[in-house]
Structure 1
Amino acid sequence: MPAVNAQNQKTLTYPSKTVERAKRSLLCSPFNFGLFAAMLSERVAMSEIVGNSGVNKGYTKAALSELRADNSLVWLIKVGVLRREVDGQGITDSFRLTPLGRQIVEQLQRQTLPTITWRDRFLDVVARWFTLPF
């Protein structure tokens, strides 16, 4: 299989509203930025995120149940930041960044993380609520 020259690859461009929503969702999530920084270079399994393991690795702000972690990760999949890892036998319990997620995390690494406002949290909750299946 030929090697891919990363310098020749085009960077995907996304609508600014898509990037804003994805960035807001990433920052409002119950995960620390360290989780997303780790995902820049490797997949991260659910078992590394939930419970005390997530806190010990610096991935979460507090111990999360598997259900809460899964719901938050699925939301980040819906907004385009994450994807589930797939192996030869199907979907695994691991997650990786999408190209959009990679762009956002690389951008945020070069600056001080913005402060999350109540407005940001409100907009994130509203966006989540309107995507619930009825």
Structure 2
Amino acid sequence: MSTMTPELLMLALSVVLGFVHIIVSACATTRQYGSRWNLSARDAPMPPLDVVAGRLQRALHNFLETFPLFAVAVLIADAINRHGWLSLWGSQIYFYARVIYLPVYAAGLPVVRTIVWSVATLGIVMVLIDVF
């Protein structure tokens, strides 16, 4: 029986975090537009989202931009059995920075948000360095 590597655990937890992003964003959007809108085909144009719902939607889109890169890097590292300190720390840095990113973005902390995004991106780069 094989055990899950720490990198794969961070990948699995990042999938869960992706669902958290989706649910939080959907709840904020539905709170503004209503459940009828949520259950509809959503063909009618809607007014812009309020501040927090808009931030949550942008945070989700940002997560969806970085997550595939992280996932592929971790899966490549696992496939070629590269589990050095860079991939270990890089995967953890990515995950925990992305956990921090959601409330930071929702709170509207622009400089902190950019720093946290940069830290998460550094985590992906660290995994990639271990691959190469």
Structure 3
Amino acid sequence: MTLSVARITPRAWHGFSSYFAPAPPLWDDPALVRDEASASGVAEALRDGPAIVLRGNGALTVGATIEEATVLCWFLEDSARLELDLRKIANSGAAGSELSAAEASRRATWDGALLDRMWAYLTQDDPELGSTG
């Protein structure tokens, strides 16, 4: 939320943010999306990407499954946290190293059962899913 009201979306600094490289688009309208014209605008701005940040109204993630969209939401939240942290330490002269397009493309993979492992992590001990581990 903090980044969105500053009209900033998180850059590709690490593995989780690589899925949105170079950065998710920003829907730069603070109004809620409540009509077909706005919804069409958001969809057009999203294109075929996995996420869009809605200024002052959170974000939208999409995936092939609800599990993928949820995991991407968690990745986006972590990416925003990292972006804020990096901006805080940048004042001290420290600088991060943004992933190149090639690095981001290579890292943004679901290989190694990453989606399944992240879903298990996010739903661990969820009484509605009956997950215990």
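Computed from the coordinates by the stated procedures, all read-outs in this text should not be read as laboratory data. Keep in mind it's a predicted model, so treat the numbers as computed, not measured. Cβ atoms are built from the backbone, for glycine too; each structure is taken alone.
Numbers below:
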quantity	calculated
Read-out Cα extents along the principal axes in Å, computed value 46, 36, 33, structure in 1, 2, 3	1
Test item: distance in nm of label points 7 Å out along Cα→Cβ at positions 26 and 114 calculated as 2.6, pick one of 1, 2, 3	3
